[in-house]
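Pasting the structures here.
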Structure 1
Amino acid sequence: MIITFKEYMPTDETMEFEGIFEENLQLDEDEKDKLLNAGVPLWMFVDGELAGETYGVSMRFLREKEEIEDCTGEADSTCYCYSTALLSRFRGKGLGKILKAHWLGMMRGACQVRIVGHATSPEAVHLNKIFGAQFGAIHKDWFGTKRSAIFYWINLYDTI
C-alpha cells in the first residue's frame, strides 16, 4: 500500500466526501470552496486512489464569517477542524490515524496552537482521543441530524 498526500485539489474533485454526511451537514461546492481556500486542507491517496480528506480553518477567518458553537473566546491561533473523513472502502485500516497525524503536523508547523472541532461519531471521538483530545459540551441532534456532536480540543504545544 502506497500512501501519498496532496494539499490542493479542485473542490469539484472532493465533493464525494460530502455524500458521507447527512444532507443537513453537507456543504455545497461554493461553501466548501470558500472553506478550503481559507483553510488548510489535506487529501490522502492510497495506491493513487482518493481515500480521505481533512481540513480546518483558523478562528481568525471564521469569526468574520460565522459563529461556531462552543468556539467563542478561542484565540486566533486556534483552528476549527471542519472534517476528517475517509471514503467507506478505506475505513477500518488505520488510515484515519495517518491522515489526522499528518494534518496535525502541518497545523503545528503553521503555528496553530490549538485544534478544536465537533466529533460526530464514535470513530471520530476515538480518533481524536489518540491525539490527546479533551472533550466538552455534547450536542444532541446536531444540525437536525440524529448525530450527537461532542466538542473537542487538542493542544499542539505543551505550554497551553
Structure 2
Amino acid sequence: MVAPAFAVSELMLGEIPAAFSVELGWGPVRIVFTDQRVLVLWTGPHSFLPSKRTYVEWKLALPPVPSVRVAEGTWPGAAEPPAWELTNSAIFDVRVRMEHGLSPDRDVCDFSLAATSDGFRTTALGGLGVKKGGVGRFLARVPGPAPPVEQFLRGMPIASALR
C-alpha cells in the first residue's frame, strides 16, 4: 500500500488588491504574496494592446481602501490559473518608484518584479514564455505613493530583492 502524498499548505501573507498590469498584458490585477510565490490574478477586462479607456475605468472604479493589505491564513487558490506566477526564491529585483515619463500619473506608483526564467510562469494572453536562462519581468501600477508599498514589501519573503 502506498502512503498518500503529503500536501504542503501555502500561506497567504498579503496582497495588493488593486493594481494595473502594464506589460505582457494590460488590465486590472490583484497581486497575492504567499510564503512560496507571488501570484498575479486578473480582476477585470484585459488585452495585449494598451487601452487608455481600460486604464481610466480602472482608476474611476478604485475602492477607497489602502493599496496594500497584510493577510494571514492558508491560500485557498484561485478559481482560474494566475496570469503570472513568480517563485519567491527566483525573484532577484523588486522596485517601487513614482511613475516617470512625459505625462506621469501622480496618483500611482510603478511596481516591478524580475525573476529568472525557471521561476517565472505566465498564462497571460496565450502563455507567453520566458526563454531558458532569461529573465521575466512583471510591471504594474499601484494606487498611491511608493513609500507605503515599499514598507509593505519589506515584510514579505521577497524583501531581500527590494532595490
Structure 3
Amino acid sequence: MKLENFDVSSSIELQSGNLFWDLHNIANFDGLELIPSENAAVMRWSVPTPTTNPWGYYENKFAGMELYFKKLIFLQIGPRDDELPMSEDRCVSTILKVDPNVQQDDPQMRQLLEPSDSFRLLFQFQSARMFEIDSDSVELVPLTEINGRLKRAQ
C-alpha cells in the first residue's frame, strides 16, 4: 500500500506535512463507507467544534479528516467487546502497519518494524474492534465544516 500524503507518526497519530492528526481521545471516528462503484473505502473522523486545539495541536484547525482508500484489496472488521460502552467504538487505541503474510491473532505480533511496501493498516479501537484494510493507495483528506456539515477542504 502507498501512503500518498501522510505517514503513521505514532501508535495514535498520523502526520501530513506539518500537521498532526491525533486519533485517540480527541477525534471521534464517524464511520466507514464502502464505495463499490469506485472500489474504494473511506474512514472519517471529526473533532468537537468550536475548539482552539482540535487534534491536540494548535496548528491543525480542520474540523475533520478522512482516509480515502483507492483500489480496495482487503477489508476485515473484527468484533467489539460487548461489555464496553458504544462510545469506545469512536476512539482509536492503536494504529499499526501490519504484515499481511503473518498469521497471528495479536496484531502487535504482526507489526512491521522495518520499512516495507507490503503492509496493511490496522486500526484498533478502545472497544477492541479492529479494522484491517489494504488498498493500492490511501490519501488523507482534510475536512472543513460548512453549514454544520463536513466537506473536503479546498
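Here, each number is a calculation from the coordinates, and none is a lab measurement. The shown structure was predicted, so the numbers you read here are calculated from the model rather than taken from an experiment.
Quick notes on this one:
- Computed 0.98 for Rg/Rh (Cα atoms, Kirkwood Rh) - originating structure among 1, 2, 3: 2
- Computed 0 for helix-only ellipticity at 222 nm (-39500 (n - 2.57) for each DSSP H run of 4 or more, over all residues; to 500) - originating structure among 1, 2, 3: 3
- Of the structures 1, 2, 3, the one that 40, 26, 22 was derived from, the read-out being Cα extents along the principal axes in Å, for residues 16-95 alone: 1
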